[in-house]
Structure 1
Amino acid sequence: MSSGVSGLKRSAKQHLLIMRHGEAAPGFPDQSRLLTPHGEREASSMARWLALRVEQGELPQPKLYASPYVRAQQTAQHFSDALRIPLDTLDFITPDDSPVAVNDWLLSQPEDAAILLVSHMPLVGELVGVLMEGARSRGVGFPTAAIAELEAEVWAAGCAQLKCFTQPSQLR
């Protein structure tokens with residue numbers, strides 16, 4: 001006889017890392033802006049930090065996704081190299097895309113998938129707001145190259161907890 005309620009299973013905590021790209025130079029068109037030398041250093045520093053955490057078993061190896069914008073791709077490439085993982089592009093995580101659409105996509109991902117999303121403000125702040133508070137808000141402020149680490153049993157709106165928030169200046 002089973003002591004639990006039939007048909008219910010408790011999921012393990014899922015991990016989501018939401019990152020804003022490194023510092024970018026001004027320019028036009030927006031999607032073609034490049035990282036500055038400082039932004040390259042930010043991305044490299046954060047990638048080494050995350051790779052060490054994965055190597056030490058603090059975090060599972062994530063699947064890496066980035067916005068198609070050049071600065072996000074450049075930032076994500078540092079993580080692809082440091083973690084030795086492929087980089088996939090998601091066309092719906094650009095600055096003005098809907099955090100609700102990203103949340104819906106997260107719900108369709110395998111439960112055991114740790115995910116790293118490299119994107120932009122205001123999307124990254126709004127996505128954290130939806131996942132933690134259940135409301136589209138600016139959520140936490142995101143300096144360039146900052147990473148919000150969330151955990152949840154399911155990526156439903158309002159169900160995530162902020163486990164860690166790290167920015168490059170904290171690694172020095």
Structure 2
Amino acid sequence: MTASVRDIPLTTIDGAPATLGDHAGKVLLLVNVASKCGLTPQYEGLEKLYREKKGAGLEVLGFPANNFNGQEPGSEDEIRQFCSLTYDVTFPMFAKISVAGADVHPLYQQLIAAQPAASGEGPMREKLAGFGIEPNPAPGILWNFEKFLVGKDGQVIGRFSPDTTADDAGLRAAIDAALAV
């Protein structure tokens with residue numbers, strides 16, 4: 001890896017330039033999100049987790065992506081309004097990016113390279129196949145709401161499957177361990 005994940009240029013949902021370096025010294029939970037997915041209610045748990053752990057140094061960062069069955073069709077403004085009005089999301093959100101396919105954003109290229117396998121993966125892949133959906137092949141992002149945990153030092157330390165919720169014991173233990181460092 002040439003550049004740190006902290007240095008990759010990003011854009012906030014409001015159109016401002018940003019990097020993960022803006023959150024240096026924090027533990028980051030990066031989530032590719034979508035407004036029209038069966039997993040969309042995870043926004044509620046992610047917001048609760050953010051409010052609970054923000055003071056301890058956790059940042060939840062949302063990255064809208066329209067890679068899976070067109071489940072994030074809206075503009076940044078529509079996404080921001082949906083998140084605010086439906087789930088009272090206050091954690092930082094970014095402009096829509098691609099997390100799968102030929103045009104994967106450099107941030108997600110590095111996240112996937114650093115953590116090629118997601119923990120807790122299994123049921124989600126079978127569920128997608130049961131719906132007649134061809135899962136994205138590993139090590140790619142499986143679906144909306146996959147989560148990457150980045151430590152205070154900027155190292156990618158965990159990856160969690162899309163159906164791992166914010167109250168999952170394994171996810172919470174990993175976050176608490178990262179916050180304790």
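Suppose you compute mean count of other Cβ atoms within 10 Å over residues 129-136 for every structure in 1, 2: which one lands on 18.2? Among 1, 2, the structure yielding 18.2 for mean count of other Cβ atoms within 10 Å over residues 129-136 is 1.
If semi-axes √(5λ) of the Cα gyration tensor in Å, for residues 25-96 alone is computed to be 21, 12, 11, which of 1, 2 is the source? Going through each structure in turn, the value belongs to 2. Here distance in nm of label points 7 Å out along Cα→Cβ at positions 17 and 65 was derived from just one of the structures 1, 2, and that gives 2.5; the source is 2.
Using Cα extents along the principal axes in Å as the calculated read-out, with 64, 34, 26 as its value, let me know the right label among 1, 2.
Answer by label: 1.
One of 1, 2 was used to compute distance in nm of label points 7 Å out along Cα→Cβ at positions 57 and 81, and the result was 3.0. Which label is that? It was calculated from structure 1.
Read-outs throughout are calculated quantities, based only on the coordinates presented, and are distinct from any laboratory measurement. Everything quoted here is computed from the prediction, not taken from an experiment. Cβ atoms are built from the backbone, for glycine too; each structure is taken alone.
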